[in-house]
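What follows is a group of structures, each given as structure tokens.
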Structure I
């Protein structure tokens, strides 16, 4: 090797060493610049089980998987917006993300009522998960929300069950009830003979304790436990009114603005967590109901046969109404009917 070659090699090595030494600083700067903080408005009160087990868990896991680059500022029910307003502030980009029930935005997509859950059709959360994720109902919803600047992901599927402050032994007892409800459950309870009304989550305890309503559904056992509803309504009604869902709504522009890796982490986590949270929720339902029965004097009561017959008639009427909303709704309803037939429910 000549002296000239040796000199060139030393210069090349020196330049390479300098470049390698500088690389971590450059990468670190790029990562620092790509860090984001999102505002997230929940429909759950901070006392609700799902605020902790769904949203706080999601924010913590997102931070962990992103190495601290993706942070979330969480707001409990009503802090910035509530119910329907959450969708509005997400779609306008006031906040980047929200949690809500599809019941609040049934008019935004033809298949939204199917995504929320048609009362009296499916009986287990896994059935709803299959309908949404594998049989295309969630995709039908997103076809209509995407042009409106919103991305929709189901957060979990779960049973919805009423708690009431008086024992229901007959159809007359049921017809006397004033009940808090939402979405198609309002129609379901009304068609069956009760008097439902919509009350915001943070107001449920007071509404029952002061006699504004005789009962409510906020999820099922976990909702009743964490929202203290069993203190004022100790009769827990079975079987469930139906299988329903909560959801995440994302501002589409905010998602697309994310660095590619953070976008992948966010959306992958939302899809992955849906299945694990749905299963986890049912486990915790059993724990909560056992606690209610053994230490809080909660009594589990079966709906009278006459009421269940009325529920079945109401369910048929609501499914027909959902199916008539348009071609996407018709497609989603066909998937639901196929699943119900395969399960032997019809």
Structure II
């Protein structure tokens, strides 16, 4: 007799995948803008640029969430990890001077659990909608044997649109430009391999044993900057932007500067969130490690001409003037004042 449901017996449940799509489709559809020409379930996604742009440029990005996923899995909390995913790709695109337009997600799981998959993708959709981004497609793959039990991975691919003359160019930065820091919500989605080592999180049980407030802080999702920062770009108030991700202030800020200038940052000009003090103390981490690994309370840094500073500060809530652009110094980023660690 011919064997039925062979694929399911091999570990792939097509029906469960179909159920997951049904559970997530309303949340995904809520992100659609008039530019979206296709619907969930096609072989590809279509997006119209429209006719308003004179010389459009597409800016693309791809990213994931990293080992922060292990904490979401340990907590069995999957509703906010999607915001981390959206933030990582859209904040990068925004930093180029483009308006995030659409994205696709990739979710790979050990076993298709429709409720969990729907929770993850609904979180992605909510963050996409908050950023004005259409979640126009993606892929959910059940890969038995590749992932540990209840484990999964996330990636996103996003595209933004800009007029060519609107793109932010480090060559336009000048000595005397002002650095405006926009606070992060916490660790965001970088440095979690070190976080897990510092706090001894080597298993779900170890995470459960942490103080509840610490658990909450470690899972706080990445801040989304599109809503507050895009108007600055649109009004030509910003020269360049640095998204502070892996590599911290030391490696990301120079990407927004020409090689003949340096950034001078003053300690004490922005609030360092308690989670970073806790990390430093628990791991006895050096100042260099803190600066190279974490955002330390600054998720984005705007490089702004001095004449635009007042207007920029009015647009962005809780922003701080943290320093200035100077002639080339011994390092691309120089810190002044008393360091916190």
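Every number here is computed from the coordinates shown, using simple stated rules; none is lab data. Bear in mind that the values here come from a model prediction, so they are computed numbers and not experimental data. Cβ atoms are built from the backbone, for glycine too; each structure is taken alone.
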Exercise for review: Using helix-only ellipticity at 222 nm (-39500 (n - 2.57) for each DSSP H run of 4 or more, over all residues; to 500) as the calculated read-out, with -15500 as its value, let me know the right label among I, II.
Suggested key: I
Practice item. Give the label, chosen from I, II, of the structure having the highest value of distance in nm of label points 7 Å out along Cα→Cβ at positions 79 and 319. Key: I
Revision key, fill the gap. If you rank structures I, II by distance in nm of label points 7 Å out along Cα→Cβ at positions 271 and 287, the highest one is I
**Study point:** Structures I, II, by Kirkwood radius over Cα pairs in Å: label with the highest value
**Key:** I
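Output the label of whichever structure in I, II has the greatest value of distance in nm of label points 7 Å out along Cα→Cβ at positions 143 and 231.
I
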Revision key, fill the gap. With distance in nm of label points 7 Å out along Cα→Cβ at positions 207 and 239 computed for every candidate in I, II, 4.3 is reproduced by structure II
